[in-house]
Structure I
Amino acid sequence: MDSKKEVRRRQPFFLLIDTGAMGRCLYCMANWPHHIVGMQQNGTSFREHRELGDVEWLRDHDRALALAAEQGKPVLLLFQEVPGCSTCVRFGQDVLTHPLMVELIADRFVPVAIFNNHPGSDAEILLRYDEPSWNNPVVRFLGPGGAELLPKLADRYDALGLHEKITTVLEMLGDDVPGYFRLLGRDLLVDYGLSKCVTYTTPCFWSGETSLAQHSAVITTDAGWVDGEEVVQVHFDPRGVSHSDLDVYARAEGFNPTNSRGFELDREPQFYLRKNAARHLPLTPAQRTRLNLAVPYRDPLTDVLSPQQSAWLADPKLKLLSRDDAYRQDIRQSWPPLAARLGAIGKEM
């Protein structure tokens, strides 16, 4: 029933359970842990429910609106089923756990979660927004004054969909979209198979990476080998350049496209980044490509990093507490242990 949950609107909570859902609903309510039942009396919910990911959510809707007005921030309002179905859990674990998504939400929004299968104040807010109970995740975006800024995010449960909405909200409000968050959007194109991949032979793949990374449509570069020849593998955004036009650009730089398969990653990809302390940071593929370009040209690294990553880079303990190849690890895996060792930037609400 994840994709086609029945819509139940504007009824008292005790009538929101029809006979088809009766068994499941009664089971869920009977098996709610005590801390869930009492959650409405608590100020926030943080990592208590898989459906909510790693975001620290306010649980009081009106308090969130008051804070938004006070701080001049928009509200990210999540209607979520807790405990929830597999779609709800996936949204929490796949979308709301990416460190850069979590950091952006905490930094630029007042996040509040409403449980769409709970009585009391949750049910009251559900009725106020005419949202169905026992439903898949829905995200609304409110201005600092409480007005809806754009159509809600519904029937779409991928990180790219949320990223696009958040970017639109920031642009609507005249707020800058941080470089690290724009790069995350490019990473997501690769993750969801919306980028294109091409490989070029190069006289030197270290300089080949930086040359190809200067094209605005290139998302990631990786130095490697094909049949004993130095090559650079590129993922690019096809909305920004066609395959044929990127080939023209590459040939002008002295590189040639190859159809040979069997790409093998070099032992030192992102050669210039490896010479910098930023190699100890958890990074996304798009970030490490941009940093590998920034280092030799002495461009500011903070333009590519999040505030948390920048704080870690400035910490003299980074080299001692993180791996030399942290930049090549999955950021979702490498971020939590580093946060545990070095701490995180506090964001009080």
Structure II
Amino acid sequence: MNKNFFRKYLLPGFIFQSVIIGGGYGTGREIVEYFLSYGPVAGLMGMLLVTTLLWSLFLALTFEFTRKFKAYNYKVFFKNLLGKYWIVFEIVFLVYVLLVLAVLSSASGVVLRDDFGFPYYLGVALMLTIVAFFTFKGSEKIEKFLAIWSILLCVVYVVFLVVTLVNFGENITENFAASEITGGWVVSGFKYGFYNMANVIGVIFCIHHIETRKEAVSAGIIGGFIGIIPGILLFTGLTAYYPEVVDAEIPSAFAFRETGVAALSVVFQVILFGTLIETGTALMHAFNERVFTPGGLTSKEPPRYLRPLIAVGFILIAVALSSFGIIDLIARGYGIISWCFLAVFLLPLATVGLYKIIKDKNEGNSKI
């Protein structure tokens, strides 16, 4: 495959997939909360008809706005989108980063406790420490890590789905056949799509590969479909264990254990732990890009020691929040933050942002 084609059309989608996969798919808790809890048919409709189309539309807008104004970190992006009110997004995004880190660290604590016998808070601390390490290393290593690990998780999901279809295929067929379409799946699909779109801020650093509007829009549309692939694979597999899986703290781990293939379950736990790390790394990297690029916190280049200090501060707050538990953090925290991102990001992008894209005939007229 041509290297430029991959960087322009596919890399943004894979990076988007990788930054949502930990907080959006990895544990399976999010898939259960926003989709499977409404039944197999309604849940799948929510994923395909609402979330996927929403992502493709807003990724295309985001990538083109990023390209147009050379807004490769989120301060530059939102100064161009919201003007003097850009700080509103800053506040919401920082709350979101802390919330996701809390969810990821809580999930890590549960996985390492239930499957490997680690104390809960040791698992939490281990995950966050590794996130801080990768964040300190910078963009190039992060790009490679995110893209490769995302592909590994997809491979594991495919194997999981094949094993589940072979051993429990009848359960999936029966659960889909018996499923009724209940209310709420549309709104739930939007909520899931809204809060996960915030993760695109962890993607815009790689949009510098894109040179034309056609490339930006095409990459966005493709990215929406790339982003949903792991979710569909996991959703289909989880359906075999419906409705018992709905009450599991980490539904994906529950389902992998239920396959009866011990080796697959162990491999998944390792991959899942790495996935939680990659998502946390991408979000921390987005914040560091905001601080350590021109137009960041100061006009001068901040001292390098700020990177580990920022990471430590985020880690301490995330550890405290993780005490609320993964189920409450996802059900309540993500639910509230989704409406915040609709207000401060998606609606402005679909109105003010689209107007600026169409009106501004000059390339690179960026505010920093």
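Rule-based calculations on the coordinates, nothing more; no lab input. Remember, it's a predicted structure, so these values are computed and weren't measured experimentally. Cβ atoms are built from the backbone, for glycine too; each structure is taken alone.
For relative contact order in percent (Cα under 8 Å, 6 or more apart), which of the structures I, II scores highest? Let's see the in-between values first.
On the way: I: 13; II: 41.
Largest value of relative contact order in percent (Cα under 8 Å, 6 or more apart): II.
Can you say which of I, II returns 38 when percent of Cα pairs over 33 Å apart is computed? List each step's numbers first, then the result.
On the way: I: 38; II: 25.
Only structure I yields this read-out.
helix-only ellipticity at 222 nm (-39500 (n - 2.57) for each DSSP H run of 4 or more, over all residues; to 500) was computed and gave -10500; which structure, I, II, did it come from? Corresponding structure: I.
Identify which of structures I, II gives the largest calculated value of distance in nm of label points 7 Å out along Cα→Cβ at positions 204 and 236.
II
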